[in-house]
Every structure is written in structure tokens, then in C-alpha cells.
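Please find the structures below.
Since every read-out is calculated from the coordinates, none of them should be taken as a lab result. What you see is a predicted model, and the numbers here were worked out from it, not measured in a lab.
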Structure P
Amino acid sequence: MLFSDALDALARRERTLWTAVAVTYVLDVALTAYGLSLGFEEANPIARATMLAVGPLPAMIALKTAVVGVAAVFTRYAPPGGRPLIPLAVAMPWAVASVSNSVLIFG
């Protein structure tokens, strides 16, 4: 029942988790753009290739918006108990990337 209790706690905070997706989206794009302007390189090969094709900002916005769109669709079809895991799974890597970029940029 411990796992079930954890899912229930997350479910009560699903809106907060979607807010975290929005915040980490903006932070990751802004910090990555700033890092690129300082001469850093994008580590993700798919993002890097897309950036070369269409430019850094359009690439980041397109890729992240696609991820949010897919997540929103999956949320509609996921069982209620699993729905909060979707925004959590989206926000966490972006939060880690934002922290990593902050450390690299600001020390």
C-alpha cells in the first residue's frame, strides 16, 4: 500500500506537477540558450541536430512543445493513478538539466 499512498499523494498535486513542467520548460530553454551564447554545446544529439537544422531557439521550443503535447495525450489515456507520473517524468529531466546548466554557467 505504500506505493498506492505515494500515487495518491502525487494525484492530489497533479496541477502542481504540470506547473513544474511549465517552469522547467522555460528554465531549460532560457539557460540552454544562454549557455549556447557563451559557447557551450548541446549534449543531446537529437536536439543538437535539430538546432543545426532550424536554429537553437526554434528547435528547443519545437522539441519541448512536442514532448508536452505527447505527455498531455498520454495523460488523457493513462489510468487515474498513473496520470501524475507523466508530468513528473517530463519535469524531472528538465529540472536536472536546468540545475546542471545553472552550475555550469554561474558556478
Structure Q
Amino acid sequence: MKPRHLYLVFCLLGLVLPYSQFIPWIIEHHALNMSMFMHDLFANRIAAFFALDVIVSAIVLLSFIQSEGRRMRMRFPWLPMLGTVFVGVSLGLPLFLYLRQLEFDRKAI
């Protein structure tokens, strides 16, 4: 399997797995209640640990996408940025790697 195909599989997993938890939470609370979201996100120290880890990772990833996308003159660098903001690192990173691999493949021809 080529790396770009593997990245697409990771994109799918990175979208489906987080949303398999998020959508039922929204349904349970009948809306996206931000105060309840923040309360649940930081409900205890281990939840806060993971939340802060992902937030920092997302900020780093957004910075990397911006700089690497500019350096490589990538097409659609905004797409993994949107994926990171609206889903998370689990989608943004593999989507960025997929697009980056497409650029490598395109420039190798």
C-alpha cells in the first residue's frame, strides 16, 4: 500500500472515531452546549491532560501546515487546517500528510 493510501485510511479513522463519540454527546445534550462541553472536557485531571495535549498538538500542527505548505507551495493547505479545527489532529495530520505526499509524487514526475 502506498503511503498516500494509508494516509487516506488514517483520515477516515481520524474523522469517524472522534465523531463516533462527539455526535452522541451532542444528541444527548440536544445541542452543542459550550459550557457543558468545557465542563466535560476538563472534568478531571486525566481528561484535562488529554485535552491540553491535543490543544497544544493542534496549535503546533496548524503552524507546521502553514509553514510547510508555504515552503512546498502546496495546493489546498487550508483543507487540513479546517480538518484540524473542526475535527482535530486525528484528521488534520493525516490529511496534511496525504496532500504533502501528493505534492512529492507530483514533483517527482
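Thinking of P, Q, which structure, once Cα Rg over 2.2 N^0.38 Å, for residues 39-78 alone is computed, gives back 1.39? Working shown, then result.
Numbers: P: 1.39; Q: 1.62.
Traced to structure P.
So Rg and Dmax of the Cα atoms in Å, computed for just one structure, reads 15.6, 49; which one of P, Q is that?
Derived from P, not from the others.
Comparing relative contact order in percent (Cα under 8 Å, 6 or more apart) across P, Q, which is largest?
P
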